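The next part holds the structures, each set out as structure tokens.
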Structure P
Amino acid sequence: MKSANAYQKRIIDQLLKRNLEELPAILIEGAKAVGKTETCLQLAKTVYDLDNESIRLLLKNSPEIILNNEIPVLIDEWQLLPEVWSFVRHQVDQGLPAGSVLFTGSSIKVNSRIHSGAGRIIRMTLRPFSIEERQMSDRYLRVGDLLEMNQEQKISGITDKTLTDYLDEIFRSGFPGIRNKSEHARHLLLQSYVNNIVDHDFQENGFMIKKPESLLSWIKSYAAAIGTTTKFQTIWQAAMANNSESASRKTIEYYHEALKILDIIDEVPSFLPVGKIYSNLARAPKHFMLDPAIALEILGVDQAQLVNYKVPSYIGIFNQSFIGQLLESLVYQSLIVYAEANDAKLSHFRNHTGTHEVDFIIQKQNHLILFEVKADPEAKDSYVKHLNWFEELVKGEFEVTKVLLNTGKVAYTRNQDHVHVIPISMIGS
């Protein structure tokens, strides 16, 4: 276990501390290896690791011991003893003090009869490192400030990061225990992570796999579609095209739901308008994976292939700019964290004809931040036309801040349309 001095601060830290001051029990959930236990250890005064059989047996027979320790009490790998969840839930009903219990662990088994804990145990999600947590800059232009910014304010800033730096960062991954290893070790650890999804994670969580090859084909097809709104049927058909172990649509949908529950894949919903906006809104979600490094490992793409534009042609079946998809995935990985930290929602926009789209929208009440993501360091007019179009469309209903995230080195505000141009490395919470 790392010492407290080696802990890399997370954006969730202050939110968790604040919530513990008012709430009795909190579950920190998320995929394996994102650092849930280490984050909770920064606050916990007592720890019960249920991966230890003797401790598990102790709490099974005497769960009330939890109430006799210095709080917060961390119950790690709680899913190994679901009864302790039910015990704490009932204690909340009986007046458990604020800051009493922290839960961490993997997803509960599918079809388990465990109570959700809704209204009693709140859930917070920890994800791989965001751009800010990766410490990609010594100064950040924060989403929280952009939400408060008026139309006259301008931004400024500078970075030394280039496209090569972003690609390096993507290959390092956002997993705390993986990203600082050697390139060889990272590859082995990411390869093990991917293999475990099929070999262990599905079965451990109660999901049955009748055709592992079909599952692997589907994951690979999904990985190639990250950062796109590719139709689910297209992903499915691509997965089955070169797979002798074909699976039914029902089975593929089962895989899809299982991977979402396991936090391996995620989908950004379409912007849901109000008032006068849209009869022609496309409602397809935008596809992402837990970490773009996972997608690269699944697809078998190394950094040399990417930099030299020698990515296998089948990967471009959905989108000709795979580097753009990866950059958008890196941005997503950060914006979802920043949105949650600011009590805001993340979505994307695309009309049904595909003629207008906005890569990401962060919404807090009637304020929208529109994001366009580009691998180009330039800020061409064509790159921001959809942002300007969307601002005009929602005029009178929303206050709008427009942001072009690119690989340039200078942050500034365009005079002609007040679009804030921000290097990707400088976007913070």
Structure Q
Amino acid sequence: MTDLTRRAALALAAAAGPVTWAAASTTTAGAATGAGGGATWRRLPDVPANTTDWHDAIPVGEPYWTQLGLAGPLAGAHGDHLIVAGGANFPETALTATRANTLGKVYWTDAFVYSRRTGGWQAAGQLPDAVGYAATVSTGDGVLVIGGEGYRGGPGGTLQRPAEKFADVYYLRWDARGGRLVRIDLPPLPRPMSYAVAGIVDDVVYVAEGGDFVALGLDHPDRGWTTLPRWPGDPRTVAVGAAQDGRFFLLSGRAQHADKSWTFYRDAYAYSPRRRSWERIADLPWCVTAGLAHPTGRTGLVVVGGDKDIDRWNLIEHHVALRAAAPPGSPEWHRQNDIVTWIYDHHTGFNGELLRYDTRRDRWTTDGWFPGPPPATTPAVNWDGDLVVASGEVGPGIRTPRVWQAEF
């Protein structure tokens, strides 16, 4: 076991002892408001502000400093506690993903725990590494964390040095009595992965990313990872995955090709461990790239958020390519950068509709709307059957600190 709260040099909150944030109010949105279709939504307290004051360009501790929101946080439930840690954002004042800044995308180490009993957040120290975009699955043994990317040893920004991909696999547990996070390592992935998706069927975790599909028996992790046949479709990343009805589902995703063009996928697949084979299921009605999926009942799968606007994505990529072709700092470079910034600033958000899949009828239907800004790049947290959506991205470079809980 590794005590994750001992990085005191980086943890301002840990030095001051546990701190609790509680909600000033709770918002409920459900079928009665037309927001959630078959779900009843409840807003939990926002994720607290990051506490690690590691660079002068970040206004940590200023009166106006608050949680900007985190893309790709490690998020999951362990018992009566919700864990949210790591993740990435653009924290510099008035500077965004397309405006010149010092740090670029920042990856954090701060960890927070929300208690279902108290209804408040508590600082939980620091992760040993700054990490985001890992696959996470909530289990009775802790939050299973798979891969991700970021920086070893502390926070970092992509304009300082490139982020590193990780092959780490471990459980994160909340020791309520000791008030600390505990990490229990498992065998690492066959290769480093970020933006992977995972699901557990019969004590085996299945992981898909790029063109790889691998599995680890959680009852005998010492036996290591097994490489399995890939789904009968193209390699992809930023897909959506979940386990339901004895199968692992892989949905949507995107891929960039050798000629720099992109494909956004609507195809979907189900892997049956018992049959040891893939089956193509009904195509999604639209792309859900970077969205999330949550099992409901015995045969339902709800998909939330993600991006379906291919035209907007292609427009951004077109002007990014024109910017890259222009001499840095030239009038044409600035013109193309202004266009990209304008498109980002006027982004209308991700998929607001909820999709529901029936595993027995092989059919997709719409089932209401997400009650807030639709999310992308955040895990689906299964908390005793409820779906929790913690933070995430709501536009290019834009995050939200909001946390939503849905009962189906």
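Of structures P, Q, which gives 2.4 when distance in nm of label points 7 Å out along Cα→Cβ at positions 76 and 236 is computed from the coordinates? Going through each structure in turn, the value belongs to Q.
Tell me which of P, Q gives -2500 when you compute helix-only ellipticity at 222 nm (-39500 (n - 2.57) for each DSSP H run of 4 or more, over all residues; to 500).
Derived from Q, not from the others.
Can you spot which of P, Q the value 1.02 was calculated from, given it is Cα Rg over 2.2 N^0.38 Å? Value 1.02 for Cα Rg over 2.2 N^0.38 Å corresponds to P out of P, Q.
When Kirkwood radius over Cα pairs in Å, for residues 44-155 alone is calculated for each of structures P, Q, structure P gives the greatest result. Tell me which structure, out of P, Q, gives 236 once volume of the Cα convex hull per residue in Å³, for residues 100-283 alone is calculated. Of the structures listed, the value fits P. Looking at FRET efficiency 1/(1 + (r/R0)^6) of positions 68 and 196 (r between Cβ atoms, R0 = 30 Å, to 0.05) over structures P, Q, structure Q comes out largest.
Values quoted throughout were computed directly from the atomic coordinates according to the rules given, and no laboratory measurement underlies them. Just so we're clear, the structure is a prediction, and the values are computed from it rather than from any experiment. Cβ atoms are built from the backbone, for glycine too; each structure is taken alone.
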